[in-house]
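Heads up, there are several structures right after this.
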Structure P
Amino acid sequence: MREVDASQVTQAVRDLCIQANCALPPDVPCALRQARDAEDGPAARAALDAILDNVRVAAEDDAPLCQDTGMACVLVEIGQDVHVRGDLRAAVDEGVRQGYTDGCLRKSMVADPLRRVNTNDNTPAFVTFDVRPGDALRIVVAPKGGGSENMGAVRMLVPAQGRQGVVDFVVDTVRKAGPNPCPPVVVGVAVGGNLDAAPTLARRALMRELGSHNPDPYYAQLEDELLERINQLGIGAQGFGGATTALAVNVEAMPTHIACLPVAVCLNCHVARHAEAVL
């Protein structure tokens, strides 16, 4: 049994909150540059140039990529042979509190959805815990802005709607979102599970490297089909039209009930922020 002190979790989450908000993982600028090179429309090219310039300046100046520094979505994969000394959830929240304060990041969380009083430290975090074999503790911080979060959707299809029903729902969700999630977007899709598991899996799909594919060839082909269909919508960068509405579509699947076909879509803006550490 390996022991990890809760203070180590706090420090890691603090640092990841700042890192994720100021510097994109390298696969995202690469995908943006590819989209820019493939774009013929002058307005879309100008939008992608501005996006890439923003990415560069943010990294150089350790400045936030976006004024909306997001809600703190945190994935904690904890090995079953790890013991955390202290309160793990409290340690994550403390890391968010320190990161958003020390990093001068905008605090966007309200304590109650109707009375709308700001918590002033961007807590609480939305934490997903996943127990894995081994003695590693992996933490992923994925700040999520409100504009793209508002465009997510879940639909309880019936099995008779099948693959075509899934494709139609995903494409229609992106079409309805239009320019609101600041395209070009990354589309996380989950098929299966139940009403609460599907959206969680769709969010995790956003953390996959852009350009990667589902290891199952069936779902890899579905990813390619969805990406082609979505880019045919012509929404384009920042809604100016063009060839690239989505940088990637990442599809994940899980078992479900014989009478169910849940589908969840989680959209991320072009600022596909996430950073991780292994303790």
Structure Q
Amino acid sequence: MENVNSLFASDEIMLQITNLKKVYPTPKGDYVVLEDLNLDIKKEEFISIIGHSGCGKTTLLSMIAGLNPITSGQIILNGKQITEAGPDRGVIFQSPSLFPWMTTLENVKLGVDKVFPNASKKEREDVCKYYLSKVGLEDSFHKKARDLSQGMRQRVGIARALAIKPKILLLDEPFGMLDSLTRGDLQDVLLEILNKEKTTAIMITHDVDESIFLADRVIMMTSGPKAKIGDTLNINYKKPRIRKEILEDSEFYKYREYLINFLEH
């Protein structure tokens, strides 16, 4: 068990957050959501962030995505300061915002066409089909989004985020609305693709078991206001990860107890 934040060699760092602060003005005065938050994330690392509702997890993710302005401090991604949204960050939300009248292929192609305008039409389509196939939708290229189950829609959301080849993937409770079987299946798919693509990822989750199974490191946030990183837990499981083996490992339950104890205090 390791406290607060690890330091890495600068060439290993994909994302560097320094003295981050977020303030929302209210009629009763400023509300400080995050204060003095510092975090370094290594290339190819999978980070999960847990904490009570209202501790600023989604606010933090939205600032990394460039969708929410920073009050003070800075976020550096791959050597460049984040000031706005960009294709170097793929975002997957709890409920993917698909265009219901479009097919799965067309929904994924929207981003690919914008990010890779110089590729041929066939090349762009092949990229979309590749990622849709990777998430198990090789037979659903031409199905309309409105005709898909919640689990299938989330698969399209994952394919869409990965198809633009982001430097970092940002996931906000991506499996929160899914049944346990679909959730487990998609967790396995996500890990397989991230390992192959060597993509860095940050995921917000309320699910302690999910955070242990997926992450290399679990970041525990203090309760707001003025939330910051309260503790960090290294998860020492090698990849690829096999669910059955992890659930049968005594270390899993030690990790679990440590995280639950943090959340209960």
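Every number here is computed from the coordinates shown, using simple stated rules; none is lab data. Bear in mind that the values here come from a model prediction, so they are computed numbers and not experimental data. Cβ atoms are built from the backbone, for glycine too; each structure is taken alone.
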* When distance in nm of label points 7 Å out along Cα→Cβ at positions 94 and 118 is calculated, the result is 2.5; to which of the structures P, Q does this value belong? -> P
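Among P, Q, considering only distance in nm of label points 7 Å out along Cα→Cβ at positions 22 and 198, which has the greatest calculated value?
Looking at the calculated values, the largest one is P.
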* Where is mean count of other Cβ atoms within 10 Å over residues 206-213 largest, in which of P, Q? -> Q
* distance in nm of label points 7 Å out along Cα→Cβ at positions 78 and 254 from the coordinates reads 3.7; which among P, Q -> Q
